[in-house]
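Here, each number is a calculation from the coordinates, and none is a lab measurement. Note that the structure is a prediction, hence the values are computed from the model and not measured. Cβ atoms are built from the backbone, for glycine too; each structure is taken alone.
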Structure P
Amino acid sequence: MSEQSRTLPPEALDAWAATLRQRFDLAEDDVPVAAVLDATRDVANGVARPAAPLGAFVAGLVAGRAGTDPAAITEALEAVAALAAAWED
């Protein structure tokens, strides 16, 4: 890993999201960047940092099984965040 910071500036994150949307033919509502970041932050802080990508993956899996409704994505992310908020070892 390089010595550079792994933190993306907002414009790079926006560009990455746009690249993902274009590559996978997704609408802007299909990729709720702020909601994903909020949920992963909640999991990282409430459970453990390595659990954050797993939580995001599961939210995506759940949302995908629910169909293409952007509300399903938000609901899945909110459910993961709620689980993290209630998490106790």
Structure Q
Amino acid sequence: MNKLDIVNAIAAEAGITKKQATIAIETFIEEVGMSLQKGKKVTLVGFGTFNITKRAARKGRNPATGAAIKIKAKKVVKFRAGYELQDRL
């Protein structure tokens, strides 16, 4: 399922236009991104939680040459599914 499929499903289920559904999805994505950027956790009860974690610097290998490389520390987004979502699977 991609963004267009989600827009079509929301438009059909909610009885709104595809343009309105697109605006709603884009606003949702933007707000989740802004909250995560500020270091806040985003929780949708029953669906799941988005949060930011720090990944430590580590050593790796270049697969083409086999040479050792340093991988920088960075922040990554993690998603943990809620119980209701897990029960559907």
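Looking just at relative contact order in percent (Cα under 8 Å, 6 or more apart), which of the labels P, Q belongs to the structure with the highest value? Mind dumping the intermediate values first?
Working: P: 28; Q: 21.
Largest one: structure P.
Of the structures labelled P, Q, which one yields 3.3 when distance in nm of label points 7 Å out along Cα→Cβ at positions 27 and 51 is computed from its coordinates?
Values: P: 3.3; Q: 2.8.
For distance in nm of label points 7 Å out along Cα→Cβ at positions 27 and 51, the value 3.3 is produced by structure P.
For structures P, Q, which has the highest computed value of mean count of other Cβ atoms within 10 Å over residues 19-26? Walk me through the intermediate numbers first.
Values: P: 10.6; Q: 14.5.
By mean count of other Cβ atoms within 10 Å over residues 19-26, the leading structure of P, Q is Q.
Assign the value 4.0, calculated as distance in nm of label points 7 Å out along Cα→Cβ at positions 35 and 59, to the correct structure from P, Q. Don't jump to the answer; show the numbers that get you there.
On the way: P: 0.9; Q: 4.0.
Value 4.0 for distance in nm of label points 7 Å out along Cα→Cβ at positions 35 and 59 corresponds to Q out of P, Q.
Given a value of 53 for percent of Cα pairs over 17 Å apart, calculated from one of P, Q, which structure does it belong to? Show your work: numbers first, answer last.
Details: P: 53; Q: 68.
Value 53 for percent of Cα pairs over 17 Å apart corresponds to P out of P, Q.
To test your reading of the models, identify which of P, Q gives -22500 for helix-only ellipticity at 222 nm (-39500 (n - 2.57) for each DSSP H run of 4 or more, over all residues; to 500) when calculated. Kindly include the intermediate steps, with their values, before the conclusion.
Values: P: -22500; Q: -13500.
That value comes from structure P.
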